[in-house]
1. Consider the structures I, II, III: one of them gives 19.4, 69 for Rg and Dmax of the Cα atoms in Å, for residues 146-305 alone as calculated from the coordinates. Say which.
2. Tell me which of I, II, III gives 71, 57, 33 when you compute Cα extents along the principal axes in Å.
3. Computing helix-only ellipticity at 222 nm (-39500 (n - 2.57) for each DSSP H run of 4 or more, over all residues; to 500) gives -15500 for which of I, II, III?
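Each value in this text was obtained by applying a stated rule to the coordinates, not by laboratory testing. What you are looking at is a predicted structure, and each value in this text was computed from that prediction instead of being measured.
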Structure I
Amino acid sequence: MSARSASPTAPLPAALWLVAFALAAINLRAPIVVVGPVLESIMQTLAIGAGVASLFTTGMILCFGVLSPLAPGVAARMGLDRAIALALGAIALGGLLRGIESLPVMLIGTFFAGLGIAFGNVFMPSLVKRDRPERIGQTMGLYTVVMGIGATLGAGTAVPLMNLSGSWSVPILMWAGIGVATAALWIWLAWRRPKASDDGQSTRITRLFKSRTAWTLTLFMGMQSLGFYTLQTWVPAVASAAGVPSAAAGGMLSIINLTTIPASYVIARLAARLHHHSLLVLGLCMLIALGLVGLWLAPTVSPTLWAILLGAGQGGCFSFALTMIVMRTRRANHAAMLSGMAQSLGYLMAAGGPLVFGALHGVTGDWRLSLWLLMALLSIQTVAGVMIGRPKLVTVREG
């Protein structure tokens, strides 16, 4: 039986499906980054320190790690479309609460937003597996590109909107409004389509625990997430300490993030056309390695080049990991299980990266040992990626 015949949901017009899909993807990234640029103003308004304020961002990442395993079961009980609508509703509610000038209310909002994004991260690859199995590369490419655009817009518009309105809550509430509209669209879509045949099937992540492919993909996801969030936190500081002018050091982060957008699209399209992916992921990891070596040995020679290499490699690896979740599974519910496992454990691995990287600098007084550690972890990521590149499906234990 084909993947299409196994999922007899009422088809939507392609344009409507893509619009709904893209809007959902934007809501999985913009709410994460919109708080960061205005965090100092939030701290002043609420009279809180940096430690408490960090809960608005680190709390979300912890939600991703802790709550992602619950998502496949929710999709099985409600149906995938309704589960996505629920996730988007939680994101919208979280955004509305985070726009209120009250610390307890904002923390509750952070939990709801983190819950919704954690679930959405798991549901979206499963949706692609169910609805567009013949266009995995195109659709996953769109997914990663739109998430990148959402992150760029969320971070880039926060301060201008705050300055224009005079309130830090305005950019947060603007994205919450977009979330409300997106949730309403998905509620309408979900209740006009019947549940798919994959909905209601067993989605216990423990059924994957004997699959070597599932564990290898989880390890790859964790290492690439750890590297990404570590560099997002520390690249400007590392470059500045090495003699790169402060403006250029800060600009490196923007270049990295912009480069991830085209790289993620190209890699998703390319991965879907290949049968064996080991050389592809090896090349992507080599780009990251070259960027790290350049940042370590010759940071002032061409910081723009090092940033482009890091962005291309990291964006490509992220897109590769998500595409493999779809390509290495047989059914939509299997994709949800693998997505929940890989993203849950992956984010838990990533959570400690920036902390350890910074702590090593605090102990040694320079960044060399920290960069060496990042290179060592990249070697683990490379080996895991090469293994995932072999055309082998995830095995799912029965029962």
Structure II
Amino acid sequence: MDKAGERMNVRRYFDNAATTYPKPEDVYQAMDETARLLGVNAGRGGYENARQASRLIEATKQQVLQFVEAQTEAKVVFTASATLAMNLVIGGIEWKDSDVVYISPFEHNAVARTLHAYQKKWGFSILELPISEERLQIDLDKTEYAFVKNPPAYIFMSHVSNVTGYILEIEEVSRMARSHGAKIVVDASQSCGLLPIDVRNGDIDIVVFAGHKTMYGPFGVAGFVNNTGMALHSFLYGGTGTDSLNLDMPDGEERWEPGSPNVVAISGLRAGLSYLQEHEQVERQERELTQYLVSRLENVPHIRLYLPSDRNRHISMVAFNIEGYKSDEVGMILDQDYGIEVRTGYHCAPLIHKYLKDKDSLGVVRASIGCFTTKEDVDALIDAVKELAEE
């Protein structure tokens, strides 16, 4: 077999920011076992399997709270996706036209589009948290000044950027915003399960999570943690298995969870979280591989990296472009000639690209690392990117 054939015989996955893959073997086994032996409707029957399915859901919620260190009154709501969870949060706020909402320029369309839609309806203001274009990080001094000039009612910000891997200063920004009485919502889709999230001081109200990303669960399970009991109304209606004669929705987290819960997916999330609890080195491993990838590419001619200046605030993904190529061209060549799978384009994050100045390349190439990424995988990516840059 020639060199090209050897390359294509091994597929190397670098799209873990979209979804981590593969999952731990325990995840597949748990889902298969649940589907075969416990595939019943939780909370809808008095028989043992239904009660056991309900206990599984509650145990998984408690496990989520071990990763999001929250206040004692915190509640976990499960949804089908983080996008749906964010819609429930944004749609559940009693908006006023006088509200000032700040979002970071790193936000995913799950935040940006949803807020835009509600802004058109309610007329509140949306402002961007200031960032340093040179450092590609939040400018905390300018943020503090912005809050004095236009006090925030709500803050929406990612914990980790899904484009650059920048770890945003959620603690510092939330502390500033809290002094103005703001409510804070953090999108932890790229961090929950990977990085510590401690919200016990109550500065952050809601944490949104995605089960299929850094929590190593499957598609179909995500949600949010309401850390402080932030008031939200629900616009979902239907059966919850309790108080069925009452046409009003019940109180508590179940008002956001009508319909049959996805017990199979939730069992997979439980297994993914258990795997992470048993393998505490995942953060260190991903940081080391990320730093290694950056160190091998940052001085290569014709390659541009998009990194926060504080490398301690960077994890799991490297965004780059190669001079003379569109980002999607690089992705296609890596896929077809090298068997390397990366993500290209704008990554559903519409606001950050004006700062990256990546219009000519139509976005960026993103290589994202997971807990099953090996140094051999990273070396193969480095060699391939260098070959393209040197052509």
Structure III
Amino acid sequence: MEALVLSCSTGGGHNAAAKAIVSQLKESGHTVTFFDPYSLQSDHLAHVVGTTYMTFVQHTPDLFGWVYRIGDAYSRMQKKIPIHSPVYWKQKKTSRLLEAYLREHPCDVIITTHLFGGEILTQLKNRHIPLPPVYFVATDYTCSPFVAEVDADYFVIPSPKLEDVFVKAGIPKEKLLPFGIPTSKPFHESRTPEEAKQELGLDPKKKYFLLSGGSIGVGDINDTIDELLTFILSHKDYEILVLVGNNLHLKENLEIAYKGVRPLHLIDPTDKVYDYLSACEVLIAKPGGLSSTEAAVSQIPFLIITPIPGCEDKNAQFFQDNGMAIWVKDVQNDLLVDLMKALDPRERQRMIEADKRVIDPLAARKLVEFIEKRH
């Protein structure tokens, strides 16, 4: 089987989910092509689309939340007045390029983990361009604005608990595949904290908090670190690991603000996030759809901080409602109280049991097996 997988770099989650699917397809013996559809215009455009989105979200989260709410309202209006969104019309040029690409490179199935890819394919369908079966993979725990106008054969959604949300948005239930958000195999391979610490070169006698900070604002992450350092004053066996990712601005600020602070370690971009999750006692992070799923699959107690208004606060609500995380509403006033809860063995076990009950680590495999049976 020849598969085409599409994603966009507006946040790492879409690409990570796509790569998990690509890996599973290849493992199952299929040929896969994977790219950002905007790269058909130019690699520069694909990069600009991704960086512009991330800058917008990181620096003006409240404005992003307002735009998200406008999009949500527009989506609800579309059920009464069937007009396409601006997001749909913006894909016209790229859809022409993808049409030409598919003429030269036919495939048996197309999978997209991003709305933009879904809208591009919808343009092709509306022009009656013959396409193989199209699968849309949702990477947030809600039906995001404009997803319902995507013309896909199937929609892979994060949980059976969200079927009503997607149906209410206008997607037929028979098109829903509640397999979960695909995660890479290393996240659900069992390893002990001791093994993970050895792999990462961490002190086996220390305990660690993992703060995923690449997309968190400088002020918010400073407040979080300060609260954790207060805890460490009376718990000397704990240290802090901060995943700064590609956020050089954040790294520079933290290096200046915490120069010489020994319990704090800044981690550059790494392909061993799964080892860090296994090595640490608690994850403290924003609730991205994919990153939250990776935390649940890794079965680490999860404290949610500073969700971006829109999809991330929907993710936070889902994880809190299902017992898989504690949503810290006010870092300065609530973090230490919630941290003590997460460190309590009974609370830890309760979260782990919720992770096992709600999140399926084999989403990528189930998707590929479904495709194989039907195509």
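1. Working: I: 20.9, 60; II: 19.4, 69; III: 18.6, 57.
Value 19.4, 69 for Rg and Dmax of the Cα atoms in Å, for residues 146-305 alone corresponds to II out of I, II, III.
2. Values: I: 60, 49, 35; II: 71, 57, 33; III: 66, 42, 38.
Derived from the structure labelled II.
3. Numbers: I: -26000; II: -11500; III: -15500.
That value comes from structure III.
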